[in-house]
1. Using distance in nm of label points 7 Å out along Cα→Cβ at positions 25 and 41 as the calculated read-out, with 2.6 as its value, let me know the right label among P, Q.
2. Computing semi-axes √(5λ) of the Cα gyration tensor in Å gives 33, 24, 17 for which of P, Q?
3. Hey, FRET efficiency 1/(1 + (r/R0)^6) of positions 1 and 121 (r between Cβ atoms, R0 = 25 Å, to 0.05) derived from one of P, Q reads 0.85; which structure?
4. In terms of mean count of other Cβ atoms within 10 Å over residues 89-96, which of structures P, Q is highest?
5. For structures P, Q, calculate distance in nm of label points 7 Å out along Cα→Cβ at positions 73 and 137 and state which one comes out highest.
6. If mean count of other Cβ atoms within 10 Å over residues 65-72 is computed to be 23.9, which of P, Q is the source?
7. Which structure, out of P, Q, was helix-only ellipticity at 222 nm (-39500 (n - 2.57) for each DSSP H run of 4 or more, over all residues; to 500) calculated from, if the result is -15500?
Structure P
Amino acid sequence: MNISKECYLCIYKQVYKIADKFNLPDKEASKILREGAKILSKYDINVTPPEIAAEEYGKVSEILDVEDLFENEKKEAIKEALKFKPMLKLRLLKSPDKLFDACKIAVAGNVIDLGVHHEYNLEKEIQEIFQMEFKKNDYAEFKTAAEDADSICYLADNAGENVFDELLIETIKEINPDVKIYYFVRGRPVINDVTIKDLNIEGLEIFELAEVVDTGVPTPGYHLKFANEKSKEIFFEADMVISKGMGNFECLYEECGREVFYLFKVKCDVVGRKAGGEVGDYMLFKGDK
């Protein structure tokens, strides 16, 4: 998905937010903002938003000499999400359609996003998620694919929502015990996207549920241009691909050459227009080859 004109301002505002987050004095903030403008000026509209964001965040990390700009926020997001896990597991036990509700739980976690320009309320999202309707809903095909797959490639998104991914993966394995699931994470810190390092927190079960794969990508989304060979082989050979979050959608939709099930909350107008929805809508749909 190529950028639109709004993306330039959105990405630049993210750079400004980092300067503000670290309480930088004007001279240091000016350097970051000027470098950010230089990077933006290099790109026309024939690139994906995550590709530009990766270079922007990489430059800021270099200037500040901080490898993981949101390390503390990611840890806190995971700890907060873990508080809801027992309650959500009980909810699934009582569900008339456990897989469908697990999809709703997984997409509720997609509200945890530090790359968008609004605050989120995870507790409120969870309280309301079971009453929501998907704007685009290919659940019947999703369910059939999950039941029949010998292998599934699951593309992770942000730290914190990985807790809710676990519940969906666990549910898939209950209906398809022999399925092999690969859980794709980023190759290095970018915004609050999850990496292998972020998963080493007590209470997480992902290493027991799936094979965690470091994709090598530096982008806030699984961008095939930067992916390592192992992850690309799994991505194209898996029977089913589940793509969580907007970043993965931006990198793959109409670009990847294979069927992908997209699961995310629309958090910007650009993605809304491309996906056929509006800000606030929830999506569960199949993108064809």
Structure Q
Amino acid sequence: MGNLSVGGSGKTPLVAALASLLVAAGERPSVLSRGYGRRCPADGVLVVSDGRQVLEGVGRAGDEPLMLARQLAGVAVLVAADRYLAGTLAEHRLGCTVHLLDDGFQHLALERDIDLLLLGEADTTDAVLPAGRLREPLDVGCDADAWLVPASAQDAFAEPDAIMGCRNAKPVFTVETAARPPLRVHPWGHPAGLQATRAVALAGIARPGRFFESARASGWELAEEIAFPDHHRYGTRDLNRVVRAARAAAVDVVLTTEKDAVRLEDAVARLESTAPRFLYLPIAAQPSPAFRNWLLARLAAVRTAR
């Protein structure tokens, strides 16, 4: 699955939702990722998780693959530049039955059985890079088998063939996203034990404004918003800046994204005990029940055709 716009479209929570859906249906899925932004890239195929345990850290795995590996029991997560090779290994060594390509819509070198495209309302009026944020023209979306759109944008895709210029309308399914209760960055994933309160917000993702909006929508009052580039590698100077901001605002919570949290974990573990608590907001995606039925039927049809 993939999208047309660059960064910040919500693909990773949706990949997690699809993987969980497939596990519940009796499949053994793998997630195949390029591992963009890895600090210590390895040659060949790196198994981040074999579905039973996490085998790698953030430096070799990358933030998104490690995040998915920690979230998804029963799902193998592999990183490689050659995702055909990664899929072959996942099938023969790990017994995987279906593969999810995180950010795979533009990966034309690999044939896909089911092409899913995640679209936002802004995509319908955006322009191609560098004038806008689209990687490709809108009508390329006609090549997808189905479109997934935010539930809040459902009305904008009421006539998909007219929007995209497709000869045949594609099925459109909605996706609900919501923030879950906060968890601690260190020790990883421990309950925070508090409701929404006042915090300094920290994000090093493609569209940090979306995270800040989501935090406020969840009831958080943000004393300050601090943004870094996507996949930013946090150092001591960065954390000192954030801690100073929290103390200046008289707050004892720094709120961040789950993707940032995997890059922050080691540095947060080294902070002194008087430092503010670093918490992350997990974001969950939930496709409509109609999508589940469509996907499993389509998967069965693909296998029958073989």
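Taken together, the values in this text are just the output of simple stated rules run on the coordinates, not laboratory data. Owing to the predicted nature of the structure, the values given are computational and were not obtained by experimental measurement. Cβ atoms are built from the backbone, for glycine too; each structure is taken alone.
1. It traces back to P.
2. Q
3. Value 0.85 for FRET efficiency 1/(1 + (r/R0)^6) of positions 1 and 121 (r between Cβ atoms, R0 = 25 Å, to 0.05) corresponds to Q out of P, Q.
4. On the way: P: 12.4; Q: 17.1.
Across P, Q, mean count of other Cβ atoms within 10 Å over residues 89-96 peaks for Q.
5. Structure Q gives the largest value of distance in nm of label points 7 Å out along Cα→Cβ at positions 73 and 137 among P, Q.
6. Clearly, the read-out refers to Q.
7. Corresponding structure: P.
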